[in-house]
1. Match the computed value -0.73, -1.45 of log10 I(q)/I(0) by the Debye sum over Cα atoms at q = 0.11, 0.15 Å⁻¹ to one of the structures I, II, III, and report its label.
2. One of I, II, III was used to compute Rg and Dmax of the Cα atoms in Å, for residues 156-299 alone, and the answer was 18.2, 48. Which one was it?
Structure I
Amino acid sequence: DSYMFQNLVYTAVGTREKPRLFPKGLDILAVLNIPRAEEILRDYYNEFSYFGYKEMLDSLRLNFSKLSLRDWHQNAYYHWLYIIYLINIPPEGIIPMFMATPAYQDKLLVTSLGYWVELRHDTILYAKQSYTAKVTGVPPERKFSKIVYVEPLPEVYRELKEFAQSLRIKLSTYNILDPVISSKLESFSRIVSKLDEISLRELEGKSPTPAECEELYKIGTILEQLVSIPGKERYTSQTDKKMALVADVHTDPNSKKVLEVAVGNPLIIHAVIPYNGDNYLAAGGMFSYFEFTHPMNDRLTDEKWQNMQPYDRIEGWMRSFVVTK
């Protein structure tokens, strides 16, 4: 994505009188041939007014469209970008009404961008380590809602399984596969394989069974356990425990600013979902996404970002599905 960005800013795009100094996260999705991303860049941000922007975007899109599946699987970073692409591809089958709306297309863009921020943050800035929690008591069980729905994106779940299996093989090849990590990757593969299976049935108009609903309801807790990574020095901080994080992805020496991209606290999304012939209003969590310029001599840390109040920064095009107070 740095290659994409470098080719979509001045001097590759724009003029001396009107240079394009900063890229946008949506540039990546437009290069990956997501039509809604290009539409927002053109109609909402007016990025096509920059000299050469459309031509360079078309050129990059053509180059990336030539990549084979093997090319996309060449390393972990490319593989993640391919998954971001798949998130935005409509599945075939009987989809729920909310997935056929323009608002849902925008939701997928935000999900993709939040996913990308996590990728940039974790591959560039730091690697999290786990910690040993002090046992203080057993938290109360949440009341189980009998209806649970999987967002039916089987291609995404299938590719996530492929990624986990590929990563496990590569780590083993280099003799750096920790047994605990191997077990976690196997568990993750089983989870996304189950999501793939349920998604395919949902696209045939079939709902998860009561037993599957109960299993799905616990998936957040299971995933939380899977992402903790053991190490000799086990530590964390309150900052690391929070979802909100930030990364600077582009520096402009002209304005002495950087482009910050960030994930905030999760948004609660409501959608009408089908279940056994009836419709229900369901709620779940999703990524938030923010991007803004910031002085390069004060690059934000996660802790600084978490202390800010970001929700006045919600972009206008996101208000097709986001409501703020």
Structure II
Amino acid sequence: MFIEENTLDDLMHKVLGALINIPVNNKATKGRNSEIFGALLKLNNPLARLSRSETKGKSFSPLGELLWYLSGSNSLEFIQFYLGDYSQYSDDDLTIHGGYGPRIFNMHGEFNQFQKIIDLLKNKPSTRRAVIQLFDASDLKISYNDIPCTCFLQFAIRDEKLNLFVSMRSNDAFKGLPHDIFCFTMIQEIVARSLDFEIGEYYHSVSSLHLYEDDIEKAKKYINEGLQSSKFQMPPMPKENVFEKIEIIKEYENKIRNEVDFNIDNIEIDPYWYDLIILLKIHSLYKNNKIVEIEKIKEKISSKIYIEYVNKKISDGLAKFAKKEL
């Protein structure tokens, strides 16, 4: 199956629509599912990586997962701050064996694959060797609770743009696919901007693309919301000092997650990056039921595309509080 669309929502509608119409006759560890074996998805505009839907419109947890990767971490405590269900995938209640961070930045304790692909693309823009390997032969040594669903990421400069091709052995179409596309296209843009190239196309290849039986009704609800605007996209990432800015984002993410006090008004950084710090702070405020503070801090956001996600957090928070009162 091949699907080409301009936005994440357009892709999701096509993928889920196809899977809903396939019999649920595949059995897996996590439950019965419908499956397409052998899928290639193409996202023409990787900046359109966020869903606008009521059902799948999330920007907080994918951003947290991205920073988990970029921090080179496989800490369970880190990712649980954004995705609470991760505890079931830990073998030792401390780490996630299949975590991508150490594999990207410290594979086998010695290979910084991220820096290597940057160097390869700088020295030879036409290279076909700019590959980051995530799945490893050692992952089959014993039965871990989690191994990478992603096999590799291949970066390629074509027509003065940086394309990314991702190969996955397995992908949950409802829960995993939107997160993966967000994280990988953000990494694609980071690499592109650092090399002073425009971001190109994103290709997402999956062996087993599936929809679990428990998610079918939620998938139908998502589809029934209708197609979202094709003009909705994140602002372009600034090219200046990308890695320096990411280090700052990582620093503040760590402070926010560990509840270290700081004055958010004193952060001097481009509006693009400042907005991401604000989103991280809002996620923390939401977890601590500080809804009034979210109302105040959302006024500091520069890019208005994030406002509807914040308003959804406020609405969810108020509903949660009202339920407690009852």
Structure III
Amino acid sequence: MKRILTLISAALLCCTLLASCGAPQADDGRVQVVATLFPQYDFAKNIAGDRADVTLLLDFGADAHTYDPTPADILQIARADLFIYTGDGMELWAKKLLASADIADAVARGSLRVLDLSAVVPLLPADHSGAEEEHEHDDHDHDESDPHIWTSIANAKTMCAAISDALAALDADGAETYAANLAAYTAKLDALDAQMQAVRTAAVRDTVCFGGSFAFVYLFDEYNLAHRAVFSGCASHTEASPTALLALVNAVRETGVPAVLYDSPSEEKTAAAIAAETETEVLRLHAIHNITKGEYDAGEDYLSLMAKNIEVLKEVLD
């Protein structure tokens, strides 16, 4: 009898240890969230407050397009309660990541919830109007959607609501907190929208020029703006052809814009070359895929970067 009790105790201890290893929440009961890109990371942190630990999957400054998940990343996601990503069109590695044994098992067991944000907003066709692409007469599929959904303030509000709902589904006790935080953050997004609406109303131009790629399909659609760019939004070029550069130089002169824009540091050089030729300024319109450690330490977030983007557009459109 004593031997049987000992075996039962050992079995119970083993089950307890296994359960603790697979427990979706931290020992303090806080929801564990992993977000791929900075926008949803920032949204989740603001909505969750102190009821969740939110982790940014990519290192600060890392390129979302070239990211390659590590075994440690996979394990971190598998142990989380909620995994938030933009969609398969943005994180091209997401399908492979979600198909990994550890993550697929966590989803099957119900310990991991996956939130695909591209499923909660209306998608727009990808941009293929880049001068480089027109010059090359590419024949690839033009039916894909643009993945930069967070550049729309309206989309940001919808994404935040979806994140709030996902958190509440995991932590019913925190539902009121999540709803209150969502309302407060949405009010800040509404304020940004009002600022951008005022800029658009007062604008004397409706077209801007990019000395690189164009990642603002949703933002420009929201406020009825037009653009000219060297590369299309989905381009992976690293160097522009002379023909494409000349096309943008001509576009800058035709539109009379006072500045050439770029959305990532890697494209600043091309934008600067066009600006030098046209005697205009060079300004950055931040795409906010990710931010650098320096930007993070300086307190930059989605709201502050979008506010700066609005100021840039005001300068270019006036």
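1. Details: I: -0.81, -1.52; II: -0.73, -1.45; III: -0.73, -1.21.
Structure II accounts for this read-out.
2. Working: I: 19.9, 59; II: 18.2, 48; III: 18.9, 60.
Computed on structure II.
Only the coordinates and a few stated rules stand behind these numbers; no lab work does. Here the structure is a predicted model, which means the values were calculated and not measured.
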